[in-house]
Structure 1
Amino acid sequence: MVLTVIESKQFRDMVRVATHRMGKNKEYVNNLNVFPVPDGDTGTNMNLTMESGARAVSECQSTSVGELVEALAKGMLMGARGNSGVITSQLFRGMYKATVGKEALNAQELADAFSNGVATAYKAVMKPVEGTILTVARVAAEDGKNAANDSDDVEVVMKAIVEGAKRALKTTPDLLPVLKEVGVVDSGGQGLLFIYEGFLEGLLGENFSDVYTPDIDEMDQMMSATHEQSQSKLSTKDIKNGYCTEIMVDLTKDVPGKKPFNLEEFRKHLSTLGDSLLAVSDDTIAKVHVHTEHPGEVFTYGQQFGELGKIKIDNMRIQHETIVDEAAKEEEKVDFAVIAVCSGNGVRQLFESGGVNRIISGGQTMNPSTQDIIDTIKKSGASKAIILPNNGNIIMAAKQAAEVCDIPVGIVQTKTISQGLTAMLAFNPDASVEENVEAMNEEASMVVSGEVTRAIRDTNINNVEIHKDDFMGIIDGNIEIDKPDLIEATCAMIEKMLDEDSEIVTIIYGRDSNKKQAEQVQAKLEEDHDDLEFEIHDGGQPVYSFLVSVE
C-alpha cells in the first residue's frame, strides 16, 4: 500500500521513535570521539538537543505537520548543545522553513524539507568540512530528492534518505584523514543516521514497541523530590557520590541470563552502589534513582532483570555549582555582562577575579545549551554582553544564543580556559561590545594552551602512539605527548610550548591532581629554565589533571 502523505500522527511517531533511537545509542556515538580523551559528548549533545525538540512537539496541540515541524525546530534551537547539536538544530530549522503552512507532507514536500535543511545547516557553519554530519545530511537529502522524482510514496523517500545517510557515513573516513587514522566514522554523522532511522521506523511502525514506555508520573515526582532534597542540603565539596543516576528497566523484556526480579533484593544491592536511593516498580517497569560514583555499575546490574529504557546521568557537582552561583547572583544586576563557561570552583574564582560577573557551569562533557546561555544573559539584566565559551564545542551554541537575544552580544573565540583567562586582560567595561571582542580575541591569540588528561583507549594520532591510561599532553587542541607518568607528560608538554619569548607559565591543577604535583613540574622545569616565572592555582576542574598556559 502506498503512503502518499505524512500527517500529524505519523510525524509525532517519527519524532518519538527518533528521539528514543538517539537516546538508546548516545554512548555508542560518544565512543566514536576521535581523540581518546574522556570527553566524548557528541551523542549526549545530540540526544539532549533531540529531546528538547521532542518535548516541544509533545506540548504542541496542532494537527498541522508544518506547525509540528516548527515546534520541533524551535525546541531543538533552544536545547542545542555542542557543535553537533547546533548543526542538527539548523537542519530542522531549514526543514521548518520549507514546511510552513503544510497540513501534511507529500513525498516531494518531504524531500524538499530535507534539502532545505541541508542548505540552512551549511550556511550556519563558517567553514563547512566534508566528511562530517554535513556530508551525511547532504547525501541523504540528495537521495531523497531523487526518490521523490520517481515515486509519490513518502515511505520510499524516507527509505532513500536513510540509505543515503548510511552510504555517506561510510565515506567519512575517506574524506577526513583523521577519521581513517583512528578507524572510526564521523560521530555526528552516525548520530544523524540514528535519528533518520528512527524517523523511518516511526513512519513504518516497525519496532514501535521499542519506543520509551511513558513515565509513571508518581515515580517521576518521587525521583525529582529525592534529587532536589539532596541537592539543597549539601555543599559542593560534601557531595560524596557525584552522579545522579536514573534508569528504567522493562521487566517484560527477555535478556541473556535474565534473573527473576525481587524489589527488596533489587533495592538492597543498589544501596551498596550509592546513596539517596529510590527504587520503585509496577511489576512491568522498575525505575531507579541513586547517587553514585559509578553509574555503569547501576546499568550493568539493572540489565540482569530486563531491557534498559530511559537512562539519565547528571553531574551533581556541576549542577550544585550552578545552583550556588545562581542563588548568589539572583538579585544582582549588571549593565555589562561578561559570561564565562567553566567548571571547577578554583577556575570560577580565577575568572571572577579577572572581571567575569556571570559563570555558566560546564565545559567538556557538559556543554550548556543555547537556552542556558540565553537565560544567563536575561537574568543578568544587562544592556550588553560578552561570552567566553572557553571550548570549541560551545562557540556555535553561544553564537546561536547571541542571534536571538535583543541586546548586543559578542562572542570571544576562546577554545580553552587559558585563552579565556588571558582574554579578560583586554576587557574594558567602558568600550563597546565590538571593541572588546576585537581586543580580547587578539589577547587570547597570544597565549599557548596546554591540557593534560588520561587516554581512554589505545590509538595513533598525528604519529603519536597513545596507550590507554597514559597521560596525554594536548597543545592548542593537538595531542603532542603520551607518557605513563603525569609529571613527565606535563613537563614534556610544557617544553614543547616554550619558545625564546616565553616568560610566564601558569599551571592550574584539577580534581585528579594536587599542588605538590604542580610544584614538582615547576621544580623540574626550573632546572633548565631559571628565567621563567611560574604561577600555580587550584582549579578543581574535572577531566584535565593540569591546564597550562604559556605567555
Structure 2
Amino acid sequence: MLQECIEIFKEQMEKEAKAGRDIILDEYRPAEGDYIIVKKDGSLMSCSIKEDKKKKTLEGINESDFLYRDICFYDYHSRLISMDKPQDSKKIVHSNNYMSFWVKYESFDNGKLDVQAIDRYFDVLINPREKYKNADRVMYDFIYQQIGDVDTQQLESNRKWIKENIFQLDKTELNLQKKKYLKIFFEDDRDTYIREEKRYVMTKIYNKNDYNIEINNNMYGLPNDNLGLNSKKPYLEHKTRKLPVPNLIDVKQVLLQRKFFDFLANKANAGLTNVFFENESREITAYPNGEFEKGDFSGYFLQIQKGKSVLIKYQDTIVDYRYNLQKNFVLKKILNWTPNKNSTQSNNVYENYYDTYTDKNKIFTVLDDVLFFKCLKRNLFNDVEDIMVDNPCIKRNIIMSRDIIFAWIYKGQKNGAQNVIKNVGIDIIKNSINAGYMGKAVLQFNMLASFEEYFGGEDMKNKYSEIRSSIKTKINSNDYQVCESDDEYLYAVGQLIRYFVSLSKIKDKAHSLANPFLSCTDSKQLAKKLEHYFKKYNYNYKVSDKRSNKLYTLVSNYEYDKKIDTTMVIAGYISDNLVYESDKEEN
C-alpha cells in the first residue's frame, strides 16, 4: 500500500513542478532558531523564526519573502537524515555539508562548540572518502562518479569565516534571539547545495550499506524510512531467504521515498496528520487529527505522527467511502430529565445535540462529544501508552471501541459496531452517574437508544414511554399490583434505586451509592440489595404517600432469575422519578 501512495505522490510532485511549484519546499518549515546567510560580498542577512504550536504558524518571518524562501532551500538541503548519521562524530554540528553550519545554542553555553569542533567538522568534509570504509566507501565512490571533487577552496573559506565570526556574533548588529538553533548558510548557487547534499545523502540514505548489492551498475539497498533493521532486531530478517533483508530498492526509488517522507513530515509539522491518497483522481489531501475527507473517497489513508522523523502510525485502504450517510441519524430525546431545584446542572446545555445528522463527520463528532467527552478523535490512533485521557473508564472504552468505530464510519464495516457502541456506552454512562453528571448521563443514554433504533431496532421513545406509563398507573392505583414483563420490572428497579439514593444524606456523592446496583448482574444479589435498602430507609417513608411502597412491592413480587439487563435498569434510574412526579420536582 505504501508503494501506491508513493506513486500518487510522484504524480502530484511532477504535476506541481510543471506548474512551477515545489510540493515539498512550498510547505517546508525550518525549525525555531536564528538564521544567518553570509552573502558572497561578505554582508549578512538574518532572521529569527519562532513556531506558534497552537496555530501551527511561524512568527518573525514573512513566508513570502525571498530571504525566507532561500532559507527554506538551504535548510532543506543541509539536513541530516537522522542524528544517528552525522557528519560530526560528536554530534555538535548538525548540518551535512561545508556550505552550512548548524549548532544548538546550548553548545555555546556548555563549551562543546570550540575551534576543535569546527575543525573536526570541516576536516571530515574536505576529504569524505577517507571517512568511509568497505560498503560505505563503495557508496561514496558510486556518487563521486556523478558529482566529482569537493571545492576545497570554498570549504576553507567557509571554515575561516566560522572560526573568525561565530564567537563574535554579539558584536554584530544582528538581532539574534538565541533560541534553540543557530544556522549559518553561505550564499551560493542552488546546484552547489544540491551537489553537496548528494555527497552526504548517498552514503547515508540506506538503512545500512552492508546490506547493499550492485546489479548492472545500479545500487540496491534497504530503505531507512519507517524501518529499523539492525543487530538488535534480528526478528525483522527473513531467515528463510538467501537475502535476509525485508526488501531492497534502487537508488532512484530510495530518493523518491525520501522525498515522500519529507512531504509527510511537512504535513505533520503543520498539524495535518490524517493524509488521504485518492486512487481515481490521484489527489492528496490532509487534515488535522480527528478530521477526515469531506466527500466521497476511494484510496489509501495514512495517519502520521511528528517526531524526530515522521512516523506512519496507521495505514489502511478505504474502498467506496461515502461522506453522506445512507440513512440520517436522529438523536432523539427518548428519556426526559428534570434537574431538581438545587441542582447546578442545566438541561439547556444539551439541547443542541438533539438533531438530525446527515454526514459521517457530524455523526463521528457528536459520538465523540457526547459519549467520549471529546477524547476519541484525538486518541483514535495513539499507542495505548500515549492515550491522553485522565479518566480510566474513558481510556478503557476508547481502547476497546476505536478500531470498530473507525471501521464502521470510514470503511462502512457495520459488523460489531452496534454492540460495541452499546457496551462501551453503558460503561461510560455508569461512570457519568457515579460522578454525578446526571444531565450528561441522560444525553448519553438517549444517544445509545437512538443508535439502537438507527441500527434497525424498534421505536425506543414509544417503548420507554409505554413502560413508564404502565408503572405509573400501577403505583398510583388503589391496590398493589405486579410487573407484567421483564422490561417493566427492570425499569421499576431503576426507579426504586433512584428513590433510595434520594433518601441518602450524602447529597454531594449520592449517585455513587447506585454503583453497586448498576454493576450487579445477578438477580438474587440485586433482590437482596434492594431488600437491605428498603429496611434501611423504611423509617423515612411518608405514610401518606404509598407510591414508594407500591413501587417496592411491584419489584419484590416479580420473579426474575435471568442475568440483569443493565440498560433497562439505567433507563429507570436516570428518568424523572415517578415517586416524586406529582410534586413536580426530582431529588
Structure 3
Amino acid sequence: MTEKITTITPLVYGKMVNAAAARLSANAENINKLNVFPVPDGDTGTNMALSMASGAEYERASQDQSVGLLSKATAKGLLMGARGNSGVILSQIFRGMATAMADKETLSARDMADALMEAAKVAYKSVMKPTEGTILTVIRMAATEADQAASAGDDLPTLMTKVKEAAQKALDSTPDLLPVLKEVGVVDSGGQGLVMVLSAFTDVVLGTFDDKNLTTPDNAELDQMVSKLHAGAQADESLNPEDIKYGYCTEIMVDLAEGTTWDHKFDYDTFYNFIADKGDSLLVINDDDVVKVHVHTEDPGTIIHWGTEFGSLRKVKVDNMRDQQQAVIDRQEEEKQEERAEAKPKKAPKLAVFAVASGKGIENLFDSLGVYQVITGGQTMNPSTKDFVDAITASGAEQAIILPNNSNIFLAADQAKEVAGVPVSVVKSRSIQQGLTAMLGYNPDATLLDNEQDMTAELDTVVSGAVTQAVRETTLKGHDIKKGDWLGMKDGEIVVVGKKLVETAKSLLEQMCDDDSEIVTIISGEGAKPKDEKALEEAVSEIDDDLEIEVHDGGQALYPFLLSVE
C-alpha cells in the first residue's frame, strides 16, 4: 500500500485513467448483464470498457508533461473510441473534465471538484433529453458532492472518498428514478460503469488500488443483482416495432473542414439544432477537428448529408431498430413456446418411439417424424440400458420402439428390450440417416411387430454418408491417413480421404449416388459453413440435375456433414 495522494500530478493522472480502464475491462461482462432496455444499441459494459481503453491508450501515447494536456489526449481517445450511448456519454464526461483542466500542470482538490462539475455540465448538454436514473444522475450527484467537499476545505483523499460514496448512493437510487430498472431489480448499467471509473480514481488517490484484484467487482451486490436479473428479467416484448417513432439508429463521424463537400464552418448550436428537429436520442460531441453524432431518426440520409456539409465522413452506421425489436419479440416467443412444450406433460402413448441422437436440428427432425423422445447420445456418448429403460418407464407407453442409430448402441438397446417391463422392438438403424428413413415406415396405429418389420425394411433404402476429421495417423484398408485429414465414410466404411472438407464431401457424394438415386439429403453440423452447403448443392446438381436436394441444419458435433441418398 502506498501513501495517500494530495495532489494529482501527470504521473498520478495517468495511473487514474489506466486504473479506470482496467477495472471497466475486468467487469465488462457483469455490467453487460445489467442491460434491460428493449432496443439496446450495444452492450454497456463492453462499450464503456472499449471507450475507456481508447482514452487510456491515447493518454499513454502522449508525451505531454501536464495534467491539462494529458486530459485532452484522454478525452480525444475516448471521443475516437466511443461506442454506444454509454461510451459517448463517458467520453463527454472526460471532455468536460479536460475543459476544466486545460491549463493545469497538477490538480488540487478544488481543481478536481471543478473538473467533475464541468464534466456533469457537458454530459447533460450532450444529451437531447437528459433522463434521470442513468449515468447522468451519477455524475451530477458525484460532482455536487465534490463541490461541497472542496468548499468545506477537504483534502483530495477525503474529497475523492466522498465522490465515490456519492456515486454509489446515486447508483443505488437509479431504480427509484427509472421504473424499468425497479421492475427487474437492477441498477443502471451505465451508472454502474461510471461508479467503477470513479472508484478506481479514488483507490489510486488513497493508495489502495490493487491491479491484482481487478476481477472482483467493486459493488458487492452486483452478482446478486445479475442473478436476480437472470431469474426474472425480460426485454420489453410488449413494445410493438411499429410504435417506434424514429426507427433508424444513425451514427456518423465527421472530420471537420476536410474533403471536397464541406461549405459550412462548424458551429455547435447550428449543427445540433438542425439534427434535433429530425429525431430523438440525440448526442453531438466534438473537439477541434472531429464531430460525432448519434441520433434516432426516420431519415438517416438527411443526417449523413448534413455531416458532409461540415467535412469528410469518416464513419457511418445505420441500424433498423424496428427489425431489432422484432427480433427480440420473435426470440422471446420461441423461448416461451419451448417452455410451454417442456412444461406440458405428454399423454402416455400406446406406442412410443425412442431415437438416439445429438444436435438440436436432428432432434427436431425426429420430432417432426413422430418420435416420442430423443435420447441424447451417439458417437462418444452412448446411452446406457438404464437410460432406455428409464425413458420408456417415464413415458408410460404400453409398447416401445428403439432406434439406436449407431451399431455401438445395439447391445444396450437389446438389454433394455429384455428388462423394460413392456414389449419393446429394436430397429437396428446404424446411422442417423437410417433412423430418419425408418420413421417413414412408422404407423402409430399398426402393431408393434408390423412397425418393426416395416421400419426395418426402410433401412436398406438409404445410403448413409458422413464426413469427419481424423484424430491420429493410421493406415486402414489401403488409406494412408494423417491426423487432420478429412474422412468420407459410406455406410460406416472409409471410402475417401482428403485434405479439404468440401472436396472430401463431394467425392463421397459421387460414390454414394447411382442411376437409381432420387433424393439427396445434406445435414450440416458444427464446422460447416453456408458456402460449404452451397458448394455441395452445386455438386449434387453436377452429378445429376434431376436429383431432389434437401438441406437441414442438424447442429451435430464431430461431423460437419451427414449425407443420405435414397
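Given a value of 7.0 for distance in nm of label points 7 Å out along Cα→Cβ at positions 299 and 491, calculated from one of 1, 2, 3, which structure does it belong to? Computed on structure 3. Of the structures labelled 1, 2, 3, one was used to calculate semi-axes √(5λ) of the Cα gyration tensor in Å, for residues 419-482 alone, giving 27, 17, 9. Name it. That value comes from structure 2.
For which of 1, 2, 3 does mean projected area of the Cα convex hull in nm², for residues 291-362 alone, calculated from the coordinates, equal 6.4? Matching structure: 1. Ranked by distance in nm of label points 7 Å out along Cα→Cβ at positions 371 and 531, structures 1, 2, 3 are led by 1, which has the greatest value.
For Cα Rg over 2.2 N^0.38 Å, which of 1, 2, 3 scores largest? Mind dumping the intermediate values first?
Values: 1: 1.01; 2: 1.35; 3: 1.31.
Answer by largest value of Cα Rg over 2.2 N^0.38 Å: 2.
Values in this text are rule-based calculations from the coordinates and carry no lab data. From a predicted model like this one, the values you see are computed outputs, not experimental measurements. Cβ atoms are built from the backbone, for glycine too; each structure is taken alone.
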